[in-house]
Structure 1
Amino acid sequence: MIFVGEGALLRRAVQHTLDSGLAVDLVCGPTAALTAPPDVPFLAVADVNAVAGDLADASTDGLVWSVNNRMIFRAPVLSTGLRILNIHHGPLPAYRGLPEVALVYAILRGDREFAATLHLVDEGIDTGRALAAEPYPIGPDDPYHVVLRRGLETCHNLFKRCLPLAAADPDWTGEPTRPMGTDGGGYFGREALARLPEHRGHPNFKRATDLGFLAGYLPELAAALA
């Protein structure tokens with residue numbers, strides 16, 4: 001299987017796959033630093049669609065995992081026949097887009113639950129069919145950085161739970177899932193990020209934007225809130 005993404009969440013997924021005795025054909029992402037174990041082939045790219053042929057040639061099982069991946073899959077990859085599974089930090093279909101931005105809005109709205117979702121990748125952004133989901137609670141006083149850390153761990157747990165199912169059956173149709181958080185949701189991209197300062201008067205704004213020690217890992221979000 002192939003992995004596309006970056007950072008610690010991807011590295012943990014790759015290592016868990018190897019520890020499970022499964023083959024990793026290739027890791028693909030924007031940088032090699034802290035992304036792949038040294039014995040795993042790595043392909044550094046700024047646009048995954050530019051290396052669609054390389055992905056197709058490297059794959060031994062037709063399966064691609066997208067984990068902590070900000071690159072958008074387009075026709076060059078989607079037309080290869082590879083099955084692409086994305087771990088999305090957010091309940092779908094309500095909270096599509098940038099997870100770190102969507103989570104701010106979820107806390108602003110007083111949501112008491114968020115989720116990690118595994119879905120098939122199609123031509124849209126986070127619009128593919130959901131295969132599995134794992135909800136987790138948001139406490140009424142939880143600050144953003146606490147909720148985000150809980151969510152990242154939930155994403156990893158969802159991956160660990162679904163990995164053997166997808167590996168055993170490339171056409172795995174998923175678990176019964178319920179649409180989550182469908183009220184008041186939508187797409188949360190850079191426009192939603194730019195609008196965040198408009199909510200400074202909201203009673204939940206302080207805890208919804210308390211990035212804590214994670215501020216250095218979320219430069220775009222931190223800059224928008226500065």
Structure 2
Amino acid sequence: MTIHVLVAEDQAAVRQGLVLILGAAPGIEVVGEAADGERAVRLARELRPDLVLMDVQMPRLDGVSATAAITAERLAEVLVLTTFDFDAYVFGALRAGAGGFLLKDSDAETLIAAVRAVAAGEGAIAPAVTRRLITEFARTAPRAPSPAAARVPTLTPREHQVLAHVGAGLSNVQIGRRLGMAEATVKTHVSRLLGKLDLRSRVQAAVLAQELGLTPDAR
């Protein structure tokens with residue numbers, strides 16, 4: 001199944017490089033390009049891509065606001081591009097519903113793998129950074145009550161377990177090994193808990209788990 005991607009990056013040279021890399025990858029097709037946030041949102045509405053590769057620092061409408069608009073209308077998954085792993089823009093983009101983030105200096109293989117993962121709803125944050133990023137995000141996030149937190153009691157015991165493992169930054173494969181489940185079963189549990197909690201991304205679920213203090217041993 002072909003993954004249709006919209007590339008949103010204001011620097012022409014960088015954008016062209018991303019388009020070339022993705023266009024050469026099997027199963028990926030670049031369906032549009034945007035040099036500013038407003039155009040990114042407009043093209044997402046027109047083209048309905050599977051994923052938007054979004055630079056967080058964009059003219060006219062910043063990447064965080066563009067991400068929020070795209071995810072609010074459920075137009076596509078969003079993978080944000082940033083220069084620094086703890087750029088404040090990243091926190092805003094994740095809060096807005098981005099499925100993951102990628103450093104701009106990532107190699108082609110990492111970029112392609114991240115696009116495929118986020119398009120599949122898996123989320124994409126480098127494993128070495130995941131727990132550090134999520135913990136820092138949860139620590140610095142506003143402490144206002146989260147609507148999703150009130151829905152946690154609606155989860156089944158197994159979904160609650162899976163949520164705790166997602167919060168620890170584990171992949172579906174790792175969670176499956178820990179809990180003795182097939183990867184496809186874990187993916188189903190993640191999809192269901194996102195629906196019950198009304199969250200847009202796996203990363204948002206991970207942040208929620210951190211905010212609630214859930215651990216992989218939580219019951």
Structure responsible for -9500, with helix-only ellipticity at 222 nm (-39500 (n - 2.57) for each DSSP H run of 4 or more, over all residues; to 500) calculated and labels 1, 2 on offer: 1
Say we calculate distance in nm of label points 7 Å out along Cα→Cβ at positions 89 and 193 for every structure; which of 1, 2 gives the highest result? 2
Answer label among 1, 2 for the case where distance in nm of label points 7 Å out along Cα→Cβ at positions 65 and 97, calculated from the coordinates, equals 2.8: 1
Where is mean count of other Cβ atoms within 10 Å over residues 73-80 largest, in which of 1, 2? 2
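Here, each number is a calculation from the coordinates, and none is a lab measurement. Just so we're clear, the structure is a prediction, and the values are computed from it rather than from any experiment. Cβ atoms are built from the backbone, for glycine too; each structure is taken alone.
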